[in-house]
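A short reminder: the numbers here are calculations on the coordinates, not readings from a lab. Values in this document were obtained by computation on a predicted structure and should not be read as measured data. Cβ atoms are built from the backbone, for glycine too; each structure is taken alone.
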Structure P
Amino acid sequence: MDSWGAKPLDMVTVDLHPGDVVAFAYNNTQIVGLPKSKTGPTERFEVGPALPAATMRSLAGAGFYASVFGPLPFRLGAMARERYSMIEVK
């Protein structure tokens, strides 16, 4: 997304403008929603994994950086698709 001009959202100093699009990955921690009054329709989609491996995936029991995701540092094998939402700011 960086190569397309996307920037990380800083929840401390939120600087959103009408027309901005915010993407959320469900396989993440500390997901914060946006106020319904400030957002338009949500588009949800899924993307298949590029490789049959995971380092941070609770459904696979892989928690390389945090054991709360699972007891394994990584897992090889078939992985579920990643889920995302894209929301446009009003």
Structure Q
Amino acid sequence: MDFLLAILPIGFLIYVMTKRKSWPSDISLPLAAILVYLVVLVHARLDPNLVNATVLNGTLSALTPVSIIWGAILLSLTMRRSGAEGIIG
């Protein structure tokens, strides 16, 4: 039973993204995350404060590499539009 509940969000995600009229990832990924959240709360019977703290910790951990990539893209676009890319090259 635990295995089936563990693969439920993955199966949901594969289904909605590969069906004939597939859902975009900006809709299906948050729904899969909400499904994981609900499975953890209901089946694992963890403390909601612990689950919320873990979600917040994961979100903050994911923002670090995302902010580095956004900064690199911003720097690249700024250099390209200002002409500095040609001077450096």
Using distance in nm of label points 7 Å out along Cα→Cβ at positions 51 and 75 for the comparison, can you identify which of P, Q gives the largest number? Q
Once volume of the Cα convex hull per residue in Å³ is calculated for all of P, Q, which comes out largest? Q
One of P, Q was used to compute helix-only ellipticity at 222 nm (-39500 (n - 2.57) for each DSSP H run of 4 or more, over all residues; to 500), and the answer was 0. Which one was it? P
Note: relative contact order in percent (Cα under 8 Å, 6 or more apart) at 38, derived from one of structures P, Q, originates from structure P
